[in-house]
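Just so it is clear, none of the values below were taken in a lab; they were calculated from the coordinates. Please read these numbers as outputs of a predicted model, since none were measured by experiment. Cβ atoms are built from the backbone, for glycine too; each structure is taken alone.
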Structure 1
């Protein structure tokens, strides 16, 4: 007999993710700022991006899971979780799409978005040191 799953069904996983999205989208980050010559205090609102870490914490707050590790559900290695693989793949793609969309629109930091999603340019630069050979007559040769 296998261990009981804390998230009983793929449908429950999807409902948790939908609730997480709603929570993120309806609760922007707020930052105190001062504007104008009189330094009037304002609250600026900033959009929040979906993250896997955020979803894990949300699940931990809303289920019996006390450690935010959804690896069994998302990795696809354990056959007893195979019914979750399609929904978990969808969740990962939605999180990535949300981050990319908000990054491209400069709603969140694009460079952080690129790094989180492995989209940074990687260039290999090779330098070859130049050697100078001096002959005995005092002339330099390359």
Structure 2
């Protein structure tokens, strides 16, 4: 169980530290806020990591909902905390991207068996499959 909570805790601590910074290095905008994609991805990873905790996973659909709600609440609280950081402010669309990312990723993990099996694969097997994919598809030209 200790290992199962490592990733959610790491992601929460990382988000907490980063969102407490007054200034963040962000890539240039191309007519839309690219940071929303980062919110979507990071909070999707958080929801997935919560769902991978065995006790949460055994809850089935209620576990999926729990992962989404916990992630969304944390995203909202993080936005509120940012409002107390000099140079930062709370943004509703960031929270929406957090919640949508959590919802998408949790549902993807729950319903797409191949994706779930890939994430649950031992690291050595995962790396071997990635390298074999690239050597087969890109090695012969």
Structure 3
């Protein structure tokens, strides 16, 4: 196990969380691999596979349309040499209904040898609650 590599993976994922929290999506682009894939569960209103940095921006555009407020807290971050799992708590407000929701998420990252994110897949503890918070009708 390469301790330096573990520190680098932790720093990469922490930086992505910090940039996303600040709304600086453009700064995230160089941290994603050319073949980056973001997969949201099909049972969510934003479900599907998003590819590349354009896909990353597209999913965040959808989230921005659906949530008027987002506050995130990283509860824990576990890393290996080519993966990371972030345990996240999101406090969101539905743009459509004004209702508040707290979502517990585990986000799985796949990391390339050159320290870029190849894939991101969130797993929602309560996907029905997530779907309600993302609904536009």
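In table form, for the structure just shown:
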read-out	value
Structure with the greatest value (metric Cα Rg over 2.2 N^0.38 Å, set 1, 2, 3)	1
When mean count of other Cβ atoms within 10 Å over residues 36-43 is computed for each of 1, 2, 3, the largest belongs to	2
Comparison of 1, 2, 3 by distance in nm of label points 7 Å out along Cα→Cβ at positions 20 and 116 - largest value held by	2
Entry that produces -13000 once helix-only ellipticity at 222 nm (-39500 (n - 2.57) for each DSSP H run of 4 or more, over all residues; to 500) is calculated, selected from 1, 2, 3	1
